[in-house]
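Okay, got some structures for you below.
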Structure I
Amino acid sequence: MKQHTKDWMQYSSALALLASAIVAALWSFAKLSEIHATVLTYVGEAVAFCAAVYGIALYTKHEIRNQFRKMNNKELEDEE
C-alpha cells in the first residue's frame, strides 16, 4: 500500500469519526434537549483522535523537512 493511500485513509477516518460525533451530539440534543455524558465522552474522544491524527502528521512532515534541510546544508558545507 502506498503512503498516499495510507494518509488518505487516516485523514478520512478521522473526519468520519468527527462527523459521527457531531451527528451524535446534535441527535442527542434534539431528542433529549441535553447532551448526555456518554455522548460528550464520545465527542471528546473523537476530537482527541482527530487532533492526534492531524497533529502527528504535521509534526512528522515538519521534522522530515527539517532533517532534509540539515542534511542538504551539511552536504553543502562539506563541498566547500
Structure II
Amino acid sequence: MAIRHTTEKAKLGQPLIDRHNVDMKYTTFNVDGVPTVYQVYVVLRTPQGADPTIVEKLSAGFLAYVTANDGPVIAWEN
C-alpha cells in the first residue's frame, strides 16, 4: 500500500485542494515469473480547511457501495 498527500495548485478564486491518494497492489507470478498485478486505489480531494466529517461520511458511503457491488462492477454491469 502507498499513501501520498499533495496540494493541488489553486485555480483563480478557488480554495487550495488537498489530495490524498491511497493505492493498494497485489501481485502474483506465474511459473515463468510473469507478474499479474491487481490494483485498487482511491483519491480523496478536499478543500483545505473543509469539515473532515463530510469526507468520512462520503468515504464510508463509497466503500459500502463498492463492497456491495464489486462483482457487478468487475463484470461490467454497473
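Any read-out appearing in this document is the output of simple, stated calculations on the displayed coordinates, not a laboratory observation. Note that the structure is predicted; figures quoted are calculated from it, not measured. Cβ atoms are built from the backbone, for glycine too; each structure is taken alone.
A value of 0.9 was computed for distance in nm of label points 7 Å out along Cα→Cβ at positions 22 and 62; which of I, II is the source structure?
Going through each structure in turn, the value belongs to II.
When distance in nm of label points 7 Å out along Cα→Cβ at positions 30 and 46 is compared over structures I, II, which one is greatest?
Working: I: 1.3; II: 4.3.
Of structures I, II, the maximum of distance in nm of label points 7 Å out along Cα→Cβ at positions 30 and 46 occurs in II.
A value of 30 was derived for relative contact order in percent (Cα under 8 Å, 6 or more apart); which structure in I, II was it taken from?
Traced to structure I.
Out of I, II, choose the structure whose coordinates give helix-only ellipticity at 222 nm (-39500 (n - 2.57) for each DSSP H run of 4 or more, over all residues; to 500) equal to -33500 when calculated.
This figure was derived from I.
For structures I, II, calculate Cα Rg over 2.2 N^0.38 Å and state which one comes out highest.
Numbers: I: 1.74; II: 1.46.
Top value of Cα Rg over 2.2 N^0.38 Å goes to structure I.
Starting from the value -0.47, -0.77, -0.81, -1.00: which structure in I, II was log10 I(q)/I(0) by the Debye sum over Cα atoms at q = 0.19, 0.26, 0.27, 0.32 Å⁻¹, for residues 14-53 alone calculated from?
Answer for the origin of the read-out: I.
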